[in-house]
Structure I
Amino acid sequence: MKILVCDRLEEKVLDKFKELGEITNISESKTKNEDLISNIVDTDIVVIRSGTKINKDILENANNLKIIARCGVGVDNVDVDEATNKKIYVTNSPNANIISVAELTIGLIISAARKIHISNNSLKNKNWNRNKFLGTELYQKQLGLVGFGKAAKEVSKRLSSFGMNIVFYDPYVDGSEIKAKKVELDELLKTSDVISIHVIKTEETTNLISNEKLDLIKKGGILVNTSRGGIIDEEYLFQRANKDFIFAGLDVFNQEPPDINETFSKSNIVTTPHLGASTYEAQLKAGLETVQNVSDILNGDLSSVLNI
């Protein structure tokens, strides 16, 4: 079988894939899009991370493709409907990144609360201005989690130990067996001191935190997003943040890489370039989980398939 690897994988993961078929690795190619188009014609299995899109145009030429294996959580970079029409299995590795995403989320929250990022930049510019960077404690503050999946639960557990009170909004989670309090979205936004986004990107969640919703957040509130770009009205958030109404941390953006204009570069928002899954442990776990998923599908076990 021909296995097309489009994004970087650890050597241990590549070795495992070599046991399943012949590898064509275009992850380091400077003409990756062209290579993807030319190679997809006779590929049986394509392996991707978030950096590669498998859209309808690509799938039209995928004559032999049997499996699209997403090495990571979301599949918003895959045309799942078209894959289903062509009877191509789609699988992902939703559990591998959870701890890494949770830890980065907490890092962004602490950085926003204590202004670590902007005070660091100020000091490196030879400014010693302690009074400018008065922060806030997390102790006895309210954490509001928008989406209460696995990563959000890990954030909840860790920040509970900080003495934070936890509420969440998630229409698909029954709060009866959870210590955190379930509330409506508007109440969460109005009452929480720290808000963290943990939802997948769908038609329902796109622009979920609109400019009207951002106006509900109390002055000095902290908003962090490590899920997907497009959930928040990003342009309006930068306006609010630059006026010190909201302090924020963003790991994901509407457009990646984002347009680094003056508003962005001078903003008080702490920003990272989509690093949620960027730990050695998460990358390796995601890769090995993906190999196992592909192996299971080839052996008739379809439990990891998303589109059946």
Structure II
Amino acid sequence: MTTLRAQGIHRAFRASGRPVRAVDGVDLSVSSGEIVGLVGESGCGKSTLARIMVGLDRPDQGEVWLDDRRFVRPDGSVERALRHEVQLVFQDPHASFDPRRTVGRSVGMPLRAAGVGRQGARKRVIELLEQVGLDPVLADRLPSTLSGGQLQRAAIARALAPEPAILVCDEPVASMDVSVRAQILNLLLDLRRERGIGILFVSHDLGVVRRIADRVAVMYLGRIVETGSSEAVWRLPRHPYTRSLAASIPTGSTSWRARGSVPRLEGEPPSAVDIPSGCRFHPRCPIAIDRCRVDDPVLRPFPPDVEVACHLAEQAGDVA
């Protein structure tokens, strides 16, 4: 089993001379054979964390490991011998393909970079396109002639070319209609089952993550506020933020939803330039108390299989 592990990740940017804390002390891992969902509103830091975990951005603090080997060096570069083990699938497939290069050439670039000959690479490209459900004739087409769903499948084929252990998918179905989204999700599930690939699935859509993920991590304003098995988190979300997000999923199968005790999430997250003191969710939290305004909660374990950063997490059982 291969595990990609981020430990103590911090990342800040500058805006008008002030630091924007995009990721603020996050631990996260994904192993081969599992799908981990990373969810949260836009701007919470999840895409920045994903880019750090694949080596496209460097952390200010913290480390990224692949098993017991350092994957991202302190200078932000990736250990070359491990590069093929972790691959990224971008949100916008049109932006990730060279419009002047055929789909087949783009999919085959990792193979040619690894020293595979032209004929061998071509044969492997055809196999990869077939594996992701594409007609091999599309190898000779330009990206502009493919639909968004077809091109995202081609992007997944390209990511699979180096035979990675881990895929990091950053909002891979965000811009797709329902039917195409279902096809891509089914493809990812098939890859996990058939090839044992581990997938970090980044999304703002909790409904999608609920369908696909074995574990879930909920991110708010640069921090993970709840994490655990998908079943445990959806059955009884303990953090008020998770609860508000989960309440928007169109299903009536969870008992706490029917009690009318979960207000809709309102307002926008505070700026990452000026993060509130105490619990960073307290300005939007319907149950915040004085302690929440001054005391920053840390992740604590709760049965059966979750960790929650909330002073009032025990109260979730009252509405279960």
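No value in this document is a laboratory result; all are computed from the given coordinates. Note that this is a predicted model, so its numbers are computed, not measured. Cβ atoms are built from the backbone, for glycine too; each structure is taken alone.
Starting from the value 4.1: which structure in I, II was distance in nm of label points 7 Å out along Cα→Cβ at positions 132 and 148 calculated from? Going through each structure in turn, the value belongs to I. For which of the structures I, II does the calculation of distance in nm of label points 7 Å out along Cα→Cβ at positions 12 and 140 return 5.6? The value was obtained from structure II.
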